[in-house]
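Okay, got some structures for you below.
What follows draws every value from the coordinates through simple rules; no lab data is involved. As the structure is a prediction and not an experimental result, all values here were calculated from the model. Cβ atoms are built from the backbone, for glycine too; each structure is taken alone.
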Structure 1
Amino acid sequence: MTEHGFDALALPEGGPWAELRQAASAPDYAQFWLALQARQLPGARLGVVIFGDPDKGGYAPLAVHPKGTLIGPDLARAAESCLGEKKGILRERPGADGSVCIAWPVMVEDRLLGVAAFELAPGGEAATLSARRLQWGAAWLELLARRRVLVPPRRLADAMDMAAALAEAPNLAVGLRGMVSELALQMAAEWVALGQVGAVDTVVDIPALSHRASAVGKTQTRRALQMAMQEALDQRETLLHPGDATLIRRAHEELAEVAGPGPLVSLPIAEEKSRAVAVLTLQRGPDAPGFAPAEVEFLRLFCAWIGPIMALKAREEMGVFRRLAQSLHKGLSGLFGAKNLVWKVSALAFLALVGVLASIDAPDRVTAQARLEGSVQRAVTSPIIGYVAEVRARAGDVVTAGQVLARLDDRDLKVEHARWQAERDRWAQEYASALAKDDRALVGITKARIAEAQSRLDLVEDLLRRIEITSPIDGLIVAGDLDRLVGAPVQRGDILYEVAPLDDYRVTLDVAERDLTLLREGQGGTLLLTGLTEVQMPLTVTRITPVSHAAEGRNVFRVEAALDRGSDLLRPGMQGWAKVEVGERRLLTILTERAEAWIRMQFWRWLP
């Protein structure tokens, strides 16, 4: 184990730390503190310290960083809220260029002396972490109220050096060992020890002893020291031995018996008012004087400074599982502890809500995207090879059976018709001549030629009759726009139009695969179309197909349903949502089944 002396962690003589120690006035002190604090808050654009007299009322800016800058409206509102509510404020303005404002009150013995506030640039470090750093940094502003009351300025400067060295230490353990050794020298103590507080307000370890604490290394003395620390922690009080008889000091008396005579003092170190993180114990030699009130006040201030620093560094060094355990313990403490009425009321309300949801039956419905289609969709194809000559209807038109939709070019067929008509007439003349000559052989040949020409002529006439493309049924053209194909060739069998009836529809549903097993043929439901939101139409499931396809990034199956009651406003191609009733279940089950299925799948996927 490598141990670093406190000198190795000391800060440079120059810079903001030296300026802060040497500040001659309150405005200078606040200005240097703002500059120093801005270095600890990534993205800090503007800072302000506001101070005033809580008895007389009225607060005014004491210093602004950068010096001479005007306070922005967002920062001013955050500072005003902090003064009014006497608690920390964190505000984030929405938007990509929105700033973050944090503010923390400066309190001394429950008196509001002022507020420290910063405006941060967006997209920086987590705002909650910056707020934490402002919280422990703002504790130093208490010096503006206390420095001329009990604690000499020089000693305050030394305390700031120790707190700063702890903040800059490579890790918490090294910083604490150096801090207690330096504190022993500053307070003329025989030894200084720091005890770590566990999750249940128990002193679980003594990680830091000063370099002269050889007597504390004994097992019996160490146990007595731990009990004395626990005594101060339980009472949340500064305990002096000898001291006030109104406080319980039995463990301190036992510690004095095993560690040797000499004045003792123990102080809890708190991150916040409600949570202690450590206990600090000091002992002087047997012939040394006791701890004076000014020294005790100095130690209290020092503990108030280093508590947030210790908590912040401990969280930074904490692993993921310890963070989770700490968060869980904090939540359970708020729920089952002696305070936090809001937590308890919220928990009871949540349990009551769960109980109500678990006792109420409700219709369970499968929701799916729906699309309206014609029950029969007739295709209109090209009967011959030809060219589009005329278009009389397009997609979206309502048509009747036999209505002409388009015409193909008939010029080539008319030429063909004239040719075969002339051929037939020519052979008819040959036939008459053969009869006059009584040439039986020629009569048979010409008669066959006439029949061939007539059959060809009949075929061309039939094709001419099919030049006009007509609708096979009454309905709506749902596909087909030949305007762009006028003059273009078409082949026999090419689909030119699709026509759907207007009085007979079916509904197709895209059902998610997780819901498919709940559906059965004959189940009823309701359809709501996007274009007809004022009309809910009943439907019945008629067919569940095993055909799946991808829709909006998920796998869905096609389910068909029939409308029990239609509307004149319906048109094929309309879309909306359908809800199919699949029975009744507990409302809690309905609300949580998807999350439960997802969790079950993830467990099965990742467990070996």
Structure 2
Amino acid sequence: EEKFDFSRPIGTNNGILTVRSDNSTIVDGNYSTYNGMRVAFLNGSSEIKSFADFAGNKGFTYDPFYFDTTAEMEEALQSGNVDAIAASSLRKTNNERIVDKFDSSDFYVMVKKGNTELLNEINYAIDQMNAVEGDWKTTLYNKNYESIETKNLEYTEKEKSVISQYSKDNPLHVLCDPTRYPYSYNENGEMKGIIPDYFRKIADYAGISYEFLTPATRDEYIAYQKNKETTDMSIDARLETDNYAETKKWGITAPFITMQLARVTRRDFDGKINVVTTVDQTASNSIEDAMAPGAEKLMCSTRQEMMEAVREGKADAAFVYYYMAQAFVNSDTTGTMTYTLLEQPTFTYRMVISSTENHALAGILTKAMYAMPKNLVEDLAAQYTTYKATELTLVDWIRLHPVVTVWVLLIFGWLLTAMAGTMVRLSARKKAQKTAQEKAEEMAELAEHAQAANKAKTAFLSHMSHDMRTPMNAIIGFTGIAMKNNPSDEVKNCLEKIDESSEHLLSLINDVLDLTRIESGKVKYNPVPADVKNITDSALDIIKGFLTNRDINFKIQREDAKIPNVLADPARLRDVLVNILSNAVKYTPDGGMITFEARCQEKGGDGYINMRYRISDTGIGMSEEFTKEV
């Protein structure tokens, strides 16, 4: 505070305790579950002390582990070497869940002590954002740091108690149909598909431990449904009415997916359905009655068999859920199948809690559903319905891509024609090369004469710049001596401007010497530790000298670099600024205005910053023809 002034708060930094998203052992706010946990800290971070104070106040113990980088901490958490991370909230998380917050501190914009003009502008901007944008600090934090996993759900104490009942030793047993690819299916004893993946997202988000039951067939699935002792909940229930769930004493969640039907046919379908496929042991029989009244029914064991029967010509159509149709048609290598999405009917699916389980689970899972991204189901579906061809034969590929095949053949024919034409042109090219050789010899002779002229010019510039640099060094030297004699403030200010202008003029003289290097391609960029602000200040001071006795409004709008100390070539940067600004002074009439803007943009990459300078004036400007040469 002795060297800097601070703006109004622009954000808040909290200490946060995070665990892996699937960790259900450590329960939010239940400090007895915190005891003995292994906590990762960043070496030297303030969270080490603040978390120790937090643990002392809450009465739990922990084992600290220290790491040099954030990446090392995150790797240790995901691999199970630590149970939690205590770090700043200004950290992007992945597969982590916040269980607690500790410590809190605001952060500010910092300006040089006494620069009240700049500080007032910053505070004014903050006030305007507060008035117009509302809670912009939280919005920016959510955009840059918060992820789905780190959001905290607000659960009641009763709900937290219900969640804590389910652990790895006592998981929630979950059931879904194994015959509805890609919605849900059994692959090598593991339940996969859109619906199981969706449930994993919300259960992990809520911190509930679970275990999927793995029926291999629909008959086994139905048997599990009837066994209340083994099945705690079903995640793919289609209920006609909520009253039905009440009669069964089930708890139900909010709907999480609405399924539409699709009609699967061959591409040569003529619009008439004489034979329609259906699945035995399903309520979908009525669907075929409604969609294809009077058609003969071909019974199949699975929905996959239904669509295969259509492809083989045994039936005219099959009515299945949309993503089933999409997955089948997209993976069909014959190219003979297509589907049509139907607007009606639609079917809403919920998750059902058994009558033997606590129905508060339904509310817990519904809260988690509402926290999910709106397009989560579509994103999960894309993983199963997007087909990637891996073992196509050439014939399959041609059948799937007839248009591309025709284009390939046309291009191949064009290449053969082009090769023949190339052979014809080779002889003509040899003649052209001979003519070019003669022209090159002529140009070489002209270049030799031009080089001699350049050498003479270079010698002249070198001598002239040397003769000019000697007296300029004397001016700089005597100015330095005068500065050491304790001049008055007014004289000192003048001497400083003389020194800055002299240094600038000396750099211009040095640039004259650099012309020889430019011509030989040996100009060097000499970066040294420098302060961008000081470089800009020196250029502006020189220009202010040019404005003496001129009636020109010189408007300066600046934003200091967030990282002012950089490696740069001060002379080159100052020359560019002075040259452009002096041009503006020269061509701006009295009564005009010159605007200088300096803005620090986002980082251009690791180890770099981007400073944007913009200079405008009300002078005569440049002609349209000249701007094309810039």
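Comparing mean count of other Cβ atoms within 10 Å over residues 418-425 across structures 1, 2, which is largest?
Numbers: 1: 15.0; 2: 9.0.
Once mean count of other Cβ atoms within 10 Å over residues 418-425 is worked out for each structure, 1 has the highest.
Of structures 1, 2, which gives 96, 29, 23 when semi-axes √(5λ) of the Cα gyration tensor in Å is computed from the coordinates?
This value belongs to structure 1.
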